[in-house]
Structure I
């Protein structure tokens, strides 16, 4: 069995990482701090749906109330678990630093909370934030999640990402200098990208020695610029089989110490145009496992295929 898993996977699972680090069940609790994205000023990323929300129990509540409501639900299954607070929705460092500090410090004295995770963009951090991160990293297990999506600058322009690869690289290097656990989001299947483009993206992340990765499949939602582009150009969308092949090839390239926090996304079903196979998440996960067994391959081990 692969050494970084507890459930017979062939890649470094988030469940293994948390259990090994904290010695117990730990789960992330997503919160909505109602932060905005600075990229919206120029139209935003073309795949992003206006006013779309993550899977938050009740985003109308205060942050503390969101946490309490979620814990009440999850404690029915894991009453003794620890928690990581996940500031998920929006760009969470796109606010004055003191407002950010006030939001975070609400949770630092709650006994069962063992970590804070912050989702943001590489172009939305400054020295005030880096300074506070260095302090916060001494108080709790701090994770900074950064969206990259691709290492291809031409694609970043096409999707109106609002930053280039150099900006991302400089941000990751700064976070690593501070010894902060870094997780990077990427998207497979962006318009006109090749398999080599997608493998080059994880190659860059290897070189930067990131700590974790979230792999998503591009999905087209109604009422987005991407939907209009797809209707006009009908650019290729990865099939499930192509996605599985690319993900496994990426896993083979990734250093085995990099934690795989996510290997597919969760589209908003009522807004989804394509690909519909993404709605069957557990089938996709099982198919990835089966194909890795068939190839006899593991994270960090390149096969001859």
Structure II
């Protein structure tokens, strides 16, 4: 930006229906006006961003991670800055599924945007119960199953690090709902394709990846961990190459569609993740740096399609061999 210029909260972006047809995407049998999705945990329920632009300019929103009962989250401090990223240990703070249905979903139902409900639980049965409750309500288009949560039945191990546990959770959700089921995979594993195949075998309609990488920072003055929870999830540009690699591997190991994520900050990043095999993608940490990031990425993707003679963005999915 030139000298003296500041970022205006009244930036004007193209209408979703104007010069953006090349971005129309069908994902898990749901229409997305563009493949840009606000990632769970980074966008809340979209209320704060409505002061800046209509939510309808996005393709979709994955709402704050939702559990069966309200959760207060982890103690503070629970966010720490890192080079090219950030650590977070929020602890799934949320009001619970009933409060979401009663207080948040009615407003989202009025929006022309795909709504993805991200769910978490301590047991397969809890996941299934949340999915069943959500299925009774109009307005939820896709259920995103976060399997990077403590599994109380297996000594605190995450569901996402065991193919047997991942299968059990996916199966419980699949049996509880008729909605499309997308399982969010953890990168903190030896071989992500094994977990992906287990989810596919259990009935998942799609996958989203990657979730955050486990990381830690230490305050050298106090000689103690910066985060109260000691460790947290690393997100941001630092993890992008890992995301591209894991999407690439997974896309060649399963037959179900993929939603890519993990450090996507620009339209070029989005193109990479789609060329690796993702049909849609989620923007997370980049929103903290620039609230307009999802819109800018959509606009730049549309312009890239125009310049390169691409009639629809779907033409580039998985083209990298």
Structure III
């Protein structure tokens, strides 16, 4: 039986939106109909919206606007009415654009809220009278941090990704040359050190910054904090004594015997050309990705096995 396809970032977002739409669209349609006879009575409208907070899950604010998009009630919250928004013209807000004539319900794209400066969503439902004439809007605001999550964290794509950097760096590429660093001069010691730390001492993510002669590492015993190793640390084999011996992590997708060839490939990419050269390279044993940053400020993310399979011509054709 085939394993289910991994959940990507965009798929995870789409599922969240589908869940939220399913959760609130019917309740907002029913509430919009109940608002019709109350449109001229602010107190009655606010009382009904207060009750509705329990009917529309996880909603932060409820409010009603007239047909022009001007708010005719306070923001109704679980802490009481917020009078500051009465009379607010919301007609120019992104979630109001293009809704008339296209749909009766819309869930906005995520945006940074004007007041709390937090990622938010807004659901808008048209209010129509008995003759289907548009007489107003019902709005519901959501704070993304308060929404339920449909499933676990999405998985990062394993496909090769190239991301271009600063155009000014790229345009001056051939006016610069690689300057030999302390790390360059000591790779015969530094590379075996990185391999040892990742194979036998619990480091599951390691990054070498060639130009600045340092490394950052993440350890299985404390994956939430990274550690910085300067060139003196990297040149001293006793550094390994500071990291307890750990069996090779069972979460690794990279075979242990592939680590050395990957770091040796970093060496080749560093020295193969004086203008186009590797500035930084990292390996994550758990997601199996190699990350590369070149002198042209181009970045690449690629599976470890594809990285090892590709020759130098591939990189010099893609990195520039």
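Read the figures in this text as sums done on the coordinates, not as results from a lab. Keep in mind that what you see is a predicted model, and the values were worked out from it rather than measured. Cβ atoms are built from the backbone, for glycine too; each structure is taken alone.
Upon calculation of Cα extents along the principal axes in Å from the atomic coordinates, which of the structures I, II, III produces 53, 51, 44?
II
Here distance in nm of label points 7 Å out along Cα→Cβ at positions 111 and 287 has been calculated and equals 4.6, so which of I, II, III was it run on?
Structure of origin is I.
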